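> Multiple structures follow.
Computed from the coordinates by the stated procedures, all read-outs in this text should not be read as laboratory data. Note that this is a predicted model, so its numbers are computed, not measured. Cβ atoms are built from the backbone, for glycine too; each structure is taken alone.
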Structure 1
Amino acid sequence: MTFARPWLPFGLVALFGAWSFVAPADRGTWWLESLPALIGLPLVLWLWPRFPWTPLAVTLMALHAAVLLMGAHYTYAETPFGYWMQDVLGTERNPYDRLGHLMQGFAPALLAREVLSRRLSLRGAWLTFLVISFCLALSSSYELIEWLVAVALGQGADAFLGTQGDPWDTQWDMFTCFIGAVLSLTLLGRWHNQQLARLAGRAF
């Protein structure tokens, strides 16, 4: 059994992306923040005949892309939804950046789980360990990219970095990604197994 191409969720993301593109707070930051969605979602559609994804994976791709595009439009430190979260949670800073890094673990964890399960037939503790390791490697790579952009652009990279004066922002970003990965595996693992079984046409 295979699932149809995700035209509807990705189409909605495309519309959201069109809104995000119009008059962003900082054009350079928009490109830096939205690039994963701009490259990743078309690539998924192109590769679909060879590697169709489960509906759960597609949903997380779309949600993650929406979070990226929202942050790209306003910059993470100035996102209105983040200010609403700040009021509700009583935090000292706009926490939308934390939400972005939580999703950086939450969505890729399930995607990595799907690839490793289907291509390498991994199960159990080794699968969990490698998925979490992948998410932490992804997070650290992103932090290195932020560092390189900061070195290249100086103060022009402030909107992209979004540290909001926190000297431990990098460590918090990676820790939040780790929490997102653990939550994804814990909350969605059984549901994901059911969809993988349907995709493979066998018990999983």
Structure 2
Amino acid sequence: MTDARLPVLYSFRRCPYAMRARLALAISGTQCELREVKLSAKPEAMLAASPKGTVPVLVLPEGQVLEESLDIMRRALSRHDPEGWLERDDADLIAANDGPFKQDLDRYKYPDRHGSDALEHRQRAVGFLRRLDERLAGQGQLCGTERGLADAAIFPFIRQFAAVDRDWFDAGDWPHLRDWLAEHLASPLFADIMIRVPPWNAQERPVLWGGTEP
């Protein structure tokens, strides 16, 4: 039975937007009911809360619905931010990731879906990869020496981009970016947010996930 005191998170394990929401929820110690969504059969409860039908969606106990991943991240961190992630934010860099880079990523990864030239969009994305590499040189993370909100918001998308052709990515002239990505993928935090759970079924026991700060 659902605990009405806990937020409900509709998520999809491999979605980079959902990943970054889970990263902030996890680091903030926010416990929630995790509802894994099968994108081909979105649950009516999620669509009732958020008709746009994309993940992540966080339904708060008082009924407020957060439909954007960055809103979920900032809400969680505003309540508890043990590593000071909010101090290492960069709205302009995240906007570049979510805008032009994400557009190129989609057209590189799914050229048939978009009727695009994959290699053209891969090459267009190189500028952003090099921008990140320059930021990481000498400091290790995007906004300093410690990980922060900007790193958590961006690295799931770099992970997705790198996976399209890993040999090509690994041969690229962005050594700092490559090391940064490897560090985040190897972290216990990433392992925590990538747990596998079956698609949500209202008839089964809820999956409680996260820390102790509701």
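> Here relative contact order in percent (Cα under 8 Å, 6 or more apart) was calculated and came to 26; which of the structures 1, 2 was it taken from?
1
> Continuing with the same structure: For mean count of other Cβ atoms within 10 Å over residues 92-99, the calculated result is 15.6, so let me know which of 1, 2 that is.
This figure was derived from 2.
> If helix-only ellipticity at 222 nm (-39500 (n - 2.57) for each DSSP H run of 4 or more, over all residues; to 500) is calculated from each of 1, 2, which structure is the one that comes out at -26500?
1
> Thinking of 1, 2, which structure, once Rg and Dmax of the Cα atoms in Å is computed, gives back 17.5, 54?
Derived from the structure labelled 1.
> For which of the structures 1, 2 does the calculation of distance in nm of label points 7 Å out along Cα→Cβ at positions 84 and 132 return 3.3?
1
> Follow-up question, since we're still on this one. Assuming 1.2 is distance in nm of label points 7 Å out along Cα→Cβ at positions 148 and 180 as calculated from a single structure, say which of 1, 2 it is.
Source structure: 2.
> Quick check on the output: 14.9 is mean count of other Cβ atoms within 10 Å over residues 12-19, derived from one of 1, 2. Which one produced it?
The correct label is 1.
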